[in-house]
Structure P
Amino acid sequence: MALPAAFPSPETGTWFLGPVPLRGYALMILLGMIIGLIIANRRWQQRGGLPGTVYDVAMWAIPFGIIGARLYHVLTDWQIYFAVDGSGVVGAVQIWNGGLGIWGAIAGGALGAAIACRRRGIPLRHFGDAVAPSLVLAQAIGRWGNYLNQELFGRPTDAPWAVQIDPENRPPGFEQYESFHATFLYESLWNLGVFFVLLWADRRWRIGYGRLFALYVALYCSGRVWIEALRIDSVNEVLGLRLNIWTSIILGVGAVIYMVVSARRNPGRPDYTEAPREQAAVPEDADQVDAEPVERPEVAGSGPPG
């Protein structure tokens, strides 16, 4: 049986429950958040945290992350909204139509998490290591929202794994092509691979002091560089390269440098036990748990999920 020339895009990315629209883009992001939070909560408990703390932090991190993601997208693709024929402020706030920048999401989410962790007296680097795998898994799931919106695909190709794009969603200059690189699929699979690498590395080396989060950033950036180079959507460029490629290179290199320096200064991973909520207080240094690693016997079942 012959393989299809490309797999089709859905006829619509929005369904209706009575008068209520159910937008696939938002549903995929929500699904990624839910699964990510469940895994993060489990990992946080395995690292000495209390059940439910991840959900408390998420109440700060998720809104900050969504706002940051949208701001990054609007600022880096401002022409879509504020050029002569742009959609204006109304279009800028219509998040359900797509347009979230991952770097803004990470920055905004980190700020929200930092505020929540500070209020609870939780070391931010320790928390970041616990949730890093769940973040990249949520990204892997959320990328399918781009498929439902028929957006952010790559150059034309006739490969069997290409995605068919409807004429109205093809960018100017590519109207004659029917199938394109499914960059949403490439990134989803890459992120899924990063998820398993993080779990393996954490189990193998007991990574601490924020290095697992840095490893997540470095691995994600390395994949994003080549995936971004395939995309043909209109974006701003710097010195001939897409802005997101420069962002990925800078952050990826920075993450690697951090891992090397941190490993020399603070090898291993300290143990941690989260204080009960009624006893929690903000320490003078919210990362003070990182200062003096404490050795204690391993407890059965305390490792990361496999």
Structure Q
Amino acid sequence: MRSTFEDYRDGTQTLDDAALMGPPNGTTYPILQDRITQVVHSFEGSYDFTRKLSMLLAVPYIYQKTEHHAIAGGPDFAEFDIESHGLGDATLLGSYLAYQSESHAVTISSGVSFPTGSTREKGDTPLPGPENQLPFTMQLGSGTYDVVLGTGYQGNRPVVGWQGPLRWGAQVLGKVRTGRNSQGYRLGDRLVTSVWLGASPRLWIEPTVTLESQVWGEIDGTDHYFQGPIFPTPVADPSNFGGKKLNLMGRLTFRAPELPDGAFYDFLRDQSFVVEYGRPVYQSLNGPQPEEESRLTISWSVGF
């Protein structure tokens, strides 16, 4: 998954960099992020213990790059990039099929996110010293054990002339943070709600449209390295986090159809390939905060 963030927003208003750049006084900052790029390679494995009970383990590897410009640190930092990469927080999630009929199904899920991602990523910034603590957006994990809870619904109905059904569904997934990490802060809780509609005129392809809402809270506490109340950059201020967002996403799922035994393409059986692209259609952010521009997801899965 590749996500990009660009420009700043406070509430629903996009801010001009010129209004934010200046000596540090709580409303202006000597360092600004121009563009944030985050790439997540998520490796997931799931196992069905029974027809109703399954378990999933997801381990992400995260690469992040932030482009900056600054009025601090001299000519070497007029424009500079910072990178961080490594394991993110791993998640173990159990799902139970609570109800199923011919046309409807309801699942409930619960699990734990483990603090396997670093909260001590450092880099060369305009601040004194060659290796400085990076702000929240450049860290790889939460530093806390987090509770994950969710529920999902899926419905389907056959359509005359189609090889596959018309499908629709909804999902609610929440993440509740517990305690504070060793750096002295706790990320905000997060709630993601989505509704989707998919069609399968042919067995091998399914286009889907999804409307997803996200609500997340401010950071509680602050990093020991950024005590405030004056901060060198907006993303070091814990009050510049949290908000509401509505994303519209389109997805194409490619699957191998029912294949005759012995065909040379048998290796495609039980595999699927997904491409999804989305953009926010509404953002209200506790700012100034970088706003999301787009998200591209590519995934491949195989069952056995």
| query | Given that relative contact order in percent (Cα under 8 Å, 6 or more apart), derived from a single structure, equals 16, which label among P, Q identifies that structure? | reply | Q
| query | Once volume of the Cα convex hull per residue in Å³, for residues 61-100 alone is calculated for every structure in P, Q, which label goes with the largest value? | reply | Q
| said: Quick check for you: by mean count of other Cβ atoms within 10 Å over residues 149-156, which of P, Q is greatest? | reply: P
| said: As an exercise: distance in nm of label points 7 Å out along Cα→Cβ at positions 85 and 173, calculated from one structure in P, Q, equals 1.5. Which structure is it? | reply: P
| Of the structures labelled P, Q, which one yields 0 when helix-only ellipticity at 222 nm (-39500 (n - 2.57) for each DSSP H run of 4 or more, over all residues; to 500) is computed from its coordinates? | Q
| said: Quick check on the output: 67, 37, 34 is Cα extents along the principal axes in Å, derived from one of P, Q. Which one produced it? | reply: Q
| query | Ranked by distance in nm of label points 7 Å out along Cα→Cβ at positions 205 and 237, which of P, Q sits at the highest value? | reply | Q
| message | Given a value of 50, 39, 18 for Cα extents along the principal axes in Å, for residues 69-164 alone, calculated from one of P, Q, which structure does it belong to? | response | P
| query | For which of P, Q does volume of the Cα convex hull per residue in Å³, for residues 21-140 alone, calculated from the coordinates, equal 150? | reply | Q
| query | Upon calculation of mean count of other Cβ atoms within 10 Å over residues 45-52 from the atomic coordinates, which of the structures P, Q produces 16.8? | reply | P
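Laboratory data are not the source of any read-out in this text; all were calculated from the coordinates shown. Treat the numbers as computed from the prediction; the structure is a model and nothing was measured. Cβ atoms are built from the backbone, for glycine too; each structure is taken alone.
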